[in-house]
Structure I
Amino acid sequence: MKQLIIFIISFTILSCSSDDDSAAVSNVLADYLLNNSTETGAVIACAAKDENSNAILTFYYPEDGATNVRYYETETAAVNKLDYTKYQHLVLESEPFFNGSLGKFTRHTDIEKWIVITYELGNDIKISNPIRTKQIQKPTVWNTDVNIDLDQELMPHFLWQANAFGDNAIYFQIVSNANNDLVSGTYTYDANFKFYDTANVVLNITEGIPVLENNTNYNFTLMDVSLDNWVNLVSQKAFNTP
């Protein structure tokens, strides 16, 4: 009888400890940020609807040394996008994009939401601006509608229709090689970019000063990004330097 009483008491203590530990772990973004040094708008991120499904592709740029990359989302889009108590951590596997120069999360959902990406760097938690998904009301358009002028040797000039689908805030351009390695990553407000002239570049994730090689295959990717970081358009086109 004495052993039975001890067992019951021990089980009760363990059960209480387990409940307390579980309660201490929160998936809420506001709780994760509590009592930590944070920097908002510090993670470059945007999202697009996949070309062939309702999957949401969320792209982000991880700075060197970034760890513990997290994906947070709201239940619906009908919330205050800056209310971090509305964001829940969702455990998704981050995939390398352009061989790891960027990262990508894939999320299958029919509900439009707000998304935030965070990572830790040094002693800070870096936070992206909120991303409004629009896979239902404004699905991302995928095409090849880019003009590539190759007249100037090894300095291709990329041009596209300005604000083709409305709500444009900025354009993101990626030049990649045949191995899908990122050669350059730039942002412009203008509907054109000349490799590698940064006169109209407003944000740059390129490492060093890139150069192209003669008679080599490359790819150009354009993302037309809205004010709320939704990708209205993705244009992709291959080209070969003379």
Structure II
Amino acid sequence: MITLNNLTVRFGGVTALDAISAQFCQPISGIIGPNGAGKTTTMNAISGFLDYQGVINWNDETVDDLNPFKRTRWGLRRSFQKEQIADDLSVLDNLQAIADNLPLSRSEKRAEVEHAIESMSIAPLANRKAESLNAYEKRLADLGRCIIGNPKIIMLDEPCGGLQQEETDHLGELILKIPELTGANTLIIDHDVDLISRICTETLVLDFGKRIAFGETANVLADPKVKAAYLGVEEDAK
């Protein structure tokens, strides 16, 4: 369970996140909202990239005192809108780079890399340099990096952005396997409402840095405030 308690981020006089509280109890949860709503800022705060007020817990473990590097060793993984894989390294070496920074034995690191390759079905890509991969193949490699080392939290920032529908469907199926593969709680940002509906049991909706809805995904997407803020549908006149 990931708990955000009064999470607040300010950039000078601008409040990017305004006392956001939520308990993500389900294996896979979504964060949605219009552009500029604070979705990526939330992930950046959880990652330790930003100064924030409030408390971030995972199963009653507080991560607030950990810098980004220590959060990674603790068990935080994430992807970004732009894949963070080194183009001049093979897929295998990109996966190995994650394992090498974890407190594991050599045999455990090797087993984690092999597990990631098998789970993502990327053995044919393992020895190819990342620069030779297409966008979808890079996303698969990036997802492989996220499941290495018994992660506790996995965050995916627009994992299916720009992909074809068939590719999105397949990546969605792989994401659905993450809780079983790793036991991690997974948070997803994506503008594809169909994807969020399919793979996220619960969803947080942000707008202008404020929480406007949180709960079971189907109920959240039916909320008039969400339709007005995110889906572009006017609320019924009061």
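Each reported figure results from applying straightforward, stated rules to the coordinates on display, with no laboratory input. What you are looking at is a predicted structure, and each value in this text was computed from that prediction instead of being measured. Cβ atoms are built from the backbone, for glycine too; each structure is taken alone.
From which structure (I, II) was distance in nm of label points 7 Å out along Cα→Cβ at positions 48 and 64 calculated, if the value obtained is 2.8?
Values: I: 2.8; II: 1.6.
That value comes from structure I.
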For which of the structures I, II does the calculation of helix-only ellipticity at 222 nm (-39500 (n - 2.57) for each DSSP H run of 4 or more, over all residues; to 500) return -3500? I
So if we calculate Kirkwood radius over Cα pairs in Å for every structure here (I, II), which label has the highest result? I
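Of structures I, II, which gives 1.6 when distance in nm of label points 7 Å out along Cα→Cβ at positions 144 and 176 is computed from the coordinates? Walk me through the numbers on the way to the answer.
On the way: I: 1.6; II: 2.3.
Computing distance in nm of label points 7 Å out along Cα→Cβ at positions 144 and 176 on every structure in I, II gives 1.6 only for I.
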When Cα Rg over 2.2 N^0.38 Å, for residues 32-111 alone is compared over structures I, II, which one is greatest? II
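Between I, II, which one scores greatest on relative contact order in percent (Cα under 8 Å, 6 or more apart)? If you can, show how the numbers build up before the last one.
Numbers: I: 19; II: 27.
Greatest value across I, II: structure II.
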